[in-house]
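Novice: Dropping the structures in below, format is structure tokens.
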Structure P
Amino acid sequence: MTVEFSRRIFLAGAAAMTMASKAGAQTEPKASPFNMSGIKAMTFDLQGTTVDFYQPVLRAGQAMFRAKGIDLDFAVISSEWRDQYRMGMDTVLAGKAPYTRVDRIYRTGLDNLLEKRGLSDKFTAAERDELNLAWNRMDPWPDTIEGLTRLRKRFTLATLTNASMPAAIAIVKHAGLPMDAVLTGELAQSYKPSPSVYGMAASYLGLKPEEILMVACHKYDMKGAKAFGMHTAFVARPLEFGPNGKTDTSPEPYFDIHTDSFLGLAEAVGA
């Protein structure tokens with residue numbers, strides 16, 4: 001497969017034709033007619049899309065486990081930790097628990113994992129807090145800074161993440177992301193794909209949903225944004241969960257743009 005082909009942008013019409021034959025495709029939200037001239041802002045998912053969380057968290061965990069003489073594969077631990085995060089958010093979205101900041105969900109998840117592994121007595125509260133901060137110290141993907149810099153010349157750029165406000169600010173500063181605004185689900189007291197989070201972003205930016213392009217590598221985020229009325233740009237991140245991770249990067253009818261990098265996105269929108 002050539003580099004040109006891998007970077008090709010799949011617009012909504014082509015994606016819809018590709019997916020139309022798949023069972024259940026008609027139940028998915030469809031991409032509406034898309035004209036970049038109407039886009040005034042882009043909102044970006046952070047963890048996985050804009051920054052790499054896998055390697056920084058893995059490094060921090062491996063270092064702490066090694067220092068304590070714990071012979072466990074932290075790649076497995078970090079995957080379980082991520083699952084705890086997802087379960088915590090799903091519990092809130094299902095109305096079974098009150099809103100909880102994501103950094104606190106991660107911290108509780110860490111306690112649960114250490115208890116499950118019989119390691120509770122090996123970590124102080126301060127050490128757990130320090131390891132939890134690994135989620136605030138993520139590295140930008142190689143294409144992130146250049147891509148965002150190009151895009152920012154034409155559009156207002158804002159984060160739109162499930163991370164807490166303190167975590168999102170820390171990530172933006174640590175990674176040096178050229179953002180105009182930091183918006184998180186905490187401002188709506190919810191998480192994506194709740195419509196309230198996308199609505200909050202539109203309100204804070206002072207724009208109509210159709211004037212915003214949501215950028216993410218997660219299909220649930222694309223589907224939620226599209227259902228709310230935003231346009232969508234899917235950026236494939238096959239290494240989001242590490243070299244052995246499994247990610248679904250195939251096109252969907254609710255993508256307006258499908259690319260493999262922020263540079264590809266900049267090319268697609270003429271930035």
Structure Q
Amino acid sequence: MKTTLCNIGREDLRKILHPRPADGHKGTFGHALLVAGCAGMGGAAILAAEACLRSGVGKLSVRTAEANHLLLQMAVPEAILAPSPDATEYDARGIGPGLGGHSSSVLNEFLQTVSRPSVFDADALNILSQQPDWLPRLPRNSILTPHPGEAKRLIGSSSVEDASAFAQTYGVIVVLKGHPSHVCAPDGDVYRLDVGNSGMATAGSGDVLTGLVTGLLAQGQSPMESALLGVWLHGTAGDFAAKVMGKHCMLARDIIRHLPEAFREMKR
């Protein structure tokens with residue numbers, strides 16, 4: 001399979017970020033669903049939810065373990081608890097952060113109800129690596145966001161070339177996280193994004209990216225646009241956070257805190 005390396009930067013991405021109409025309302029900006037957080041992993045659901053809301057999405061529902069319900073509602077009062085992943089209600093869906101490695105039934109139910117491109121991360125990817133016969137069930141142009149370890153389990157390798165071949169085989173978008181990160185398109189194009197830093201190599205950073213990309217997708221950005229914008233905004237927010245906190249002291253929540261600066265940087 002052919003892989004073509006493409007360059008993309010802030011100027012290119014600024015042109016594809018949808019403007020916010022002055023007369024827009026909550027319904028204008030989409031309804032996202034996140035399926036995240038088994039018992040004891042409520043923090044993953046909270047981080048993904050906060051990042052999703054910071055993306056500008058109009059409405060967010062979260063399906064999480066019952067043990068996390070009170071914690072989520074206190075930490076992210078803007079989010080709604082979702083009883084099920086019914087596809088008819090949502091403009092975009094993301095699954096995986098803190099889901100738990102024994103949640104294959106949750107992912108199976110998700111795949112049975114989803115038809116639009118969705119975001120798959122963390123334990124959703126680990127379950128798929130154990131259930132490779134489920135890969136053809138992924139909606140075309142879905143976005144998979146593995147870090148190198150998850151890529152090795154799912155793809156068999158963390159190389160850009162193999163990630164691109166996987167994307168082409170299954171008709172999905174693979175965001176190979178790292179520094180730099182690479183976004184592999186189903187047509188063989190691979191985009192390198194030179195943003196981010198080693199301070200972002202901390203628990204929860206990937207959950208933030210999942211929420212951000214899901215929120216952009218719910219607002220009507222195409223799957224490829226959502227992946228590219230999400231990676232750039234996530235990495236740029238991380239760079240702003242590193243300037244303030246230092247790379248040793250950064251937390252995933254610091255990335256969320258600096259997302260407004262990343263959006264302003266993209267628009268300037």
Structure R
Amino acid sequence: MPYCTLPDKTKLYFEIYGSELDLSKSEARIKPTIIASHGGPAGDHTFHAPFFELLAKDAQVILYDHRGCGRSDGDNPDEWNLQQWAKDLHDFCQALSIKNLYIAGISFGGWVAMQYGVLYPNAYKGLILIDTEAFFDINTKMDDYEEVAGPEIREIVYNCYTNPTIENKRCFAKECVPLFTKKPFPAELYQHCLIRDNLDKHFKLNVAPKYNLINCLSVVTACVLYISGTTNPHHSANSAKRSVEAFTKTNVELHLLDGIGFTTTDNPELVAEIVTSFINDK
């Protein structure tokens with residue numbers, strides 16, 4: 001099994017898609033490496049694997065499970081926080097001696113990617129942020145849902161984040177998750193995904209309410225690609241715009257995909273094309 005052992009002996013599960021060397025020409029070329037930080041956080045990397053496989057021709061893509069997620073170690077709630085997850089990402093890259101590095105984060109994985117970008121601003125070539133935001137505010141989240149689905153949805157969102165019981169999360173899954181996308185998440189994305197419910201509860205009660213990097217992202221000077229849909233209330237276009245404005249020391253390539261929800265589900269080929277163009281132009 002492919003595991004990377006961190007300095008504190010925690011083992012992170014990972015998979016590699018694509019080769020590091022491009023041997024298609026007369027001289028071998030080292031392709032960029034993309035480290036994929038998965039969403040959730042209670043799930044694992046397998047949910048995003050079909051999308052990242054689309055990038056494997058132009059990059060070496062490494063997907064891993066965060067501490068406490070999927071097939072990785074980590075059952076201590078005291079270690080379930082963004083600073084630790086970002087440090088794990090840094091230690092993971094150091095252990096594998098990865099160069100020419102891009103960090104890609106989707107949803108919660110974007111939170112980890114941005115926290116990593118703030119803590120280690122000189123350790124990477126670029127950030128690729130997809131369907132995510134640099135802050136969490138329950139009132140903003142409820143406003144975004146109400147704009148799409150009406151005032152009745154506010155209470156469902158509020159209850160899911162402030163009292164994440166099984167019943168409240170089931171209600172959120174039934175009423176809110178279908179609003180994420182224009183077409184439903186394919187059933188096969190869930191087939192191999194390992195869910196850790198205790199981590200999800202901890203995240204909603206202890207991590208999300210404290211998350212705000214808006215005043216920290218000015219330390220980022222590397223290139224940034226930011227992709228978001230315009231119809232997904234969970235990762236809204238307004239939140240994307242506010243997040244992009246916080247990168248004051250670098251130019252951000254922003255793509256707001258009109259009429260699209262969760263972008264890697266609604267139009268994965270387009271998103272892969274945008275990402276490929278971004279890494280090949282640098």
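Novice: Assign the value -0.65, -1.35, calculated as log10 I(q)/I(0) by the Debye sum over Cα atoms at q = 0.19, 0.27 Å⁻¹, for residues 122-193 alone, to the correct structure from P, Q, R.
Specialist: Q
Novice: Consider the structures P, Q, R: one of them gives 23, 23, 19 for semi-axes √(5λ) of the Cα gyration tensor in Å as calculated from the coordinates. Say which.
Specialist: Structure Q accounts for this read-out.
We did not get these values from a lab; they are worked out from the coordinates using the rules stated. Predicted, not measured: the structure shown is a model, and the values here were computed from it.
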